[in-house]
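Okay, got some structures for you below.
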Structure I
Amino acid sequence: MKKNIYEELTNEKLLKKRGLLKGASIGLGIVFVLATTILIYLLTAKGFKNVPIATLIPVFTMSITFIPLLINLSLMNKEIKSRNL
């Protein structure tokens, strides 16, 4: 079983890192929603055949990079909850 990397951090560093990850996830989430909205608009306005496939790549890669961020944030929240902070 893997060791939790957040057990070694002090309380202050843990809370600071959680704030940073929370802000990054909110920012990335907003960008993801905007990119998805723009993609849906392009697909409805121009049709799927007139939109290059390269416009789909950022939306899919953004979701792939968003998953580890949320996993780390949930691990950090579990550690904070276990410390009763």
Structure II
Amino acid sequence: MTIASFVAMTIFLAVLAFVCIYRAYIGPTAADRVVSINVITTKVTVLIALIAVITDQYMFIDVALIYAMMGFIATLAVSKYIEKGKLY
């Protein structure tokens, strides 16, 4: 794959992330907002991985993995808060 295709994928994912931001803003329920923020986290993780491939600096893969784990933990915490009203 060429650099132009990686850049095109990056731009496409960034546009889709902004669509998810709009969905998080207008989401009628808290669950809709949590799902859209989770999708944004996934898209940002893929963007970081694409940047790692484009720049040949593969330490960004570690950053992407840590970001994905933090997003997963945050999603669990917010879901538990929505369900029970407290985190503990």
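At a glance:
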item: At a computed -30500 (helix-only ellipticity at 222 nm (-39500 (n - 2.57) for each DSSP H run of 4 or more, over all residues; to 500)), which of I, II; result: II
item: At a computed 3.5 (distance in nm of label points 7 Å out along Cα→Cβ at positions 10 and 66), which of I, II; result: I
item: Structure from which 25 was derived, relative contact order in percent (Cα under 8 Å, 6 or more apart), options I, II; result: II
item: Entry that produces 6.2 once mean projected area of the Cα convex hull in nm² is calculated, selected from I, II; result: II
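Every number here is computed from the coordinates shown, using simple stated rules; none is lab data. Keep in mind the model is a prediction, meaning the values are calculated, not measured. Cβ atoms are built from the backbone, for glycine too; each structure is taken alone.
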